[in-house]
Structure 1
Amino acid sequence: MLTEAALKHYGLPVALPDEERLAGRIPEGHKVIKQLPRADWKLTKRGFGPWARIYRPAKGSERNCVQLHIPSWHALDSRHWGLAGQLPPAELARVLGVHASRVMTPRGSTASRA
């Protein structure tokens, strides 16, 4: 989860301007997006939005993927998350932990079975 302080630290907007909010992501030319490849990270085709996913290309069986959750960019839209955006931090962390455990991408033989 990226807090407002973390967004400022990394040079990301605390809130998305209307155009970017409607697009659901910051523009591809943003300086932070340009820095990802230099650190050997890639961004999915969905772009850098409220639920950004960055990854490193697989090396054998080793995979690195991070999904970023940005509350101030409306990641917890009440149409999908109900009142989760109003939860105290510890309870929100629990809810997001349960969510993460349910959406993890399978690896190994389980992932390749039809």
Structure 2
Amino acid sequence: MSNDARTQQEDAYLALQSTDEFQALRKKFRGYVFPMTGFFLVWYFVYVLLSIFATDFMGTKIAGSNITVGLIFGLGQFVTTFAITFMYSRWATREFDPAADALGAKLDGVKEH
């Protein structure tokens, strides 16, 4: 690829980034991902802090079995991770990917000229 073609491609990317459509897509992505990440981090740190500072609580056995509150919280971390992944995948397929594909098609149209 020549330097001139590379410069045209870079210009096309920069032009796309400055469009309202791209900025709206970026805002939509951040509006979903940042709160979900924040939620998970809070949930994770609550688990870690309870494990450190509330050992009696986390060691409490449930219904007389060998299952403890800490074990339930730990398994909840895995469940939460899978749930967030599943929800993101559904959201991206339904909301994000079609808009991103449309912007990509516009960019491909610019690159062909």
**Message:** Comparing 1, 2, where is distance in nm of label points 7 Å out along Cα→Cβ at positions 58 and 74 highest?
**Reply:** 1
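Have a look at 1, 2 and say which one yields 1.27 for Rg/Rh (Cα atoms, Kirkwood Rh), as calculated.
Clearly, the read-out refers to 2.
Out of 1, 2, choose the structure whose coordinates give FRET efficiency 1/(1 + (r/R0)^6) of positions 10 and 82 (r between Cβ atoms, R0 = 25 Å, to 0.05) equal to 0.30 when calculated.
Values: 1: 0.30; 2: 0.05.
The structure behind it is 1.
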**Message:** If relative contact order in percent (Cα under 8 Å, 6 or more apart) is calculated from each of 1, 2, which structure is the one that comes out at 34?
**Reply:** 2
**Request:** Name the one structure among 1, 2 that helix-only ellipticity at 222 nm (-39500 (n - 2.57) for each DSSP H run of 4 or more, over all residues; to 500) of -9500 was derived from.
**Result:** 1
**Item:** Structure from which 5, 20, 17, 14, 12, 10, 8, 8, 6, 1 was derived, P(r) over Cα pairs in 5 Å bins from 0, in percent, for residues 50-97 alone, options 1, 2
**Value:** 2
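Read-outs throughout are calculated quantities, based only on the coordinates presented, and are distinct from any laboratory measurement. Note that the coordinates shown come from a computational prediction; the quantities given were computed from them, not determined experimentally. Cβ atoms are built from the backbone, for glycine too; each structure is taken alone.
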